[in-house]
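Q: Structures given as structure tokens follow.
The numbers here are math on the coordinates, done by the rules we state, and not lab data. This structure is a prediction, so every number in the text was calculated from the model and none was measured. Cβ atoms are built from the backbone, for glycine too; each structure is taken alone.
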Structure 1
Amino acid sequence: MSGVDQLFSMVECDPAFRNCSFDGADLAGFYAEELEFEECSLKGCDLSDLSCESLRISSSNLEHAIFESADILQSEFVKCVGGSANFQNAKMNFARIIGSDLSSSIFNWANLSGADLSGSRLMGIDFTQTNIDSTRLDGANLGLCSLRLKDFKKRRFVGVNFSEADITGCDFSLCEFEDCHLEGAVISPETTFNNADLRGATFVGSELCVARLQGAVITSNQASSMLFDRYGIVVAGNLDV
């Protein structure tokens, strides 16, 4: 498959493609009401400016694929591999990116508002200019990501990995963390965890103590670790009398 005209003629017959190769195809500006790719290869495929009301991609290779400025609201990417894919300026509100690996992809100025990113590996992505309001992140790996200045207030995080992520200036006020990792996260005095429940998070090496922590709930072990990291103080039990 190499061009828009060829794809259009095929979509008229059946919008679903299985075990097909679209590697390097120029499909920029394509429009379809419905498209489905299953176990396909879309490596380097140019789908920029794609407009599709119902896009479903599963178990497919999206490495270096281009979805720049695509209008793909409520699209689905399930169990896909897509390192270094380009979703710049894409409209992906309420998309489902489930169990996929899109590490090092580009999401600058993309809209992922309300998207479900559960169980996906999204390492090394710069989300600074991305709208990720109300996204679901259960089980997502956001290691090494840039999330600077994002507002996560009142969210519940389950199994999320923020290790070595840049969370400078993020607002986690009133958040609840369960089985989450913040080891080595970049934290600034503007990062806020006010009234957050951090008992289900590990943050060794993240210098959490520099953040705003008014009313935050932590365990005694976490408090001991913070005192040692910050001041070298070891918290010991009471002496036996």
Structure 2
Amino acid sequence: MNVKHKTYWLTLILFVIINPLYSQENTVDNWDNELWMGTRFSWGQKKLKYTGEFQSRVNQNYTQLENWYLEGSIHFLANKYIEIVADARNSVSPSGNSFRPGIAAIGKIGFNKFFIINQLKLQSDNTFTPKTSYALREVMYLNYAINTKWTPYIGGGVFFRDSDNFKGLQVIRAGVGVYYNYNPLHSLSFNYFVGQRNLGSYKTLSGILLVQLTIKFSNDYIYMPARYINF
């Protein structure tokens, strides 16, 4: 399959993801602007990569703290195309804490300067409590390395929830962004996502600005790690 055909299929997939954002009859006529800011640290070598991330999220048109979280993960670089990731996140919000472990498989395909990243992730929220729920994430990115400094991308994903209060497709998000690599160990990314969230009786829309600093303490890996944004 050549580059033209691969780009066509990726565009079609993103259209299927994004289209429901504008076609739901029971979407509430409102729009919330959110700001997410985070810092990610990574280190490791050979086939193992470790990351730590802090992120804070502000919603209600940038006036209210939604939550902040700390997350740690271990990446096993199985081969050139596959990563296995185990992570755990502790989120703090005005309504309380939530602990969320997860396990993911990440597929990576590169051709010319394009890179497709696909993440399939199973996670558990509020683990070890009576209100434990489960979720499945499917996320895809298309990165394009213009040069060693700039890498723009487009991406999108869906989030399926299984809990006492909700079962089914809960979140859809898609957007664009760009990575700026200051040097091989430091980069800054600017991202903007459009999202729809199903709250059961109605759906809400939001625009999310995400700014993230990435600091690497080492970059000595056998295979190139996947590059993607947590959303």
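Q: Once Cα Rg over 2.2 N^0.38 Å is calculated for all of 1, 2, which comes out largest?
A: 1
Q: Same structure, new question: For distance in nm of label points 7 Å out along Cα→Cβ at positions 49 and 209, the calculated result is 2.8, so let me know which of 1, 2 that is.
A: 2
Q: Tell me which structure, out of 1, 2, gives 0.25 once FRET efficiency 1/(1 + (r/R0)^6) of positions 33 and 169 (r between Cβ atoms, R0 = 35 Å, to 0.05) is calculated.
A: 1
Q: Given a computed value of 20 for relative contact order in percent (Cα under 8 Å, 6 or more apart), which structure among 1, 2 does it belong to?
A: 2
Q: Assign the value 4.1, calculated as distance in nm of label points 7 Å out along Cα→Cβ at positions 161 and 185, to the correct structure from 1, 2.
A: Matching structure: 2.
Q: Then there is this: Going by distance in nm of label points 7 Å out along Cα→Cβ at positions 89 and 177, which of structures 1, 2 comes out largest?
A: Across 1, 2, distance in nm of label points 7 Å out along Cα→Cβ at positions 89 and 177 peaks for 1.
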